Structure P
Amino acid sequence: MEVTKALAALQPLYGKDNVEIVTETGARVRGVVRSLKQTQALTRPSVKIERADGEVVKIFFSSITEIIDHNR
């Protein structure tokens, strides 16, 4: 997914629970959006999701294929 599209889709979901992200490898991560690291010098844009078990998973925007909001 393009960085600007991923950022636009994730910004309204920041802090919300029950958000699922699907990656290029088919991995699915569902939880609370905790951090959005935008384009900064020498960093890759990424999102951090806190799963129900408390684990925080970092996902790079470039590997996101789908964002699902289960709150609807």
Structure Q
Amino acid sequence: MSQPLLDLQRILSGKRETAGKVLSVSDGLAKVATSTGVAGIAHDGVFGVGDRVTIRAGSATRVQDAATVPTFFV
């Protein structure tokens, strides 16, 4: 479970860049799995489920090599 106040502080600080993988996309919100937990990020439909992204200052950017990385489900 996320801590909204701590998440807001992290977003506003804008100093840290976090990498993650998109778990789900729905109605302008993408859930991204990161090393610190799941983050809800607003998106504009540029990426989909399974894409690797970097999160900086509350927005996500797709990593270019995401299309060439195989995904295995166990």
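Values in this text are rule-based calculations from the coordinates and carry no lab data. Since the structure is predicted, the reported quantities are computational estimates derived from the model, not experimental observations. Cβ atoms are built from the backbone, for glycine too; each structure is taken alone.
Structure notes:
- Which entry (P, Q) yields the derived value 36 for percent of Cα pairs over 18 Å apart: Q
- Largest in FRET efficiency 1/(1 + (r/R0)^6) of positions 8 and 48 (r between Cβ atoms, R0 = 25 Å, to 0.05) among the labelled structures P, Q is structure P.
- Which entry (P, Q) yields the derived value 36 for relative contact order in percent (Cα under 8 Å, 6 or more apart): P
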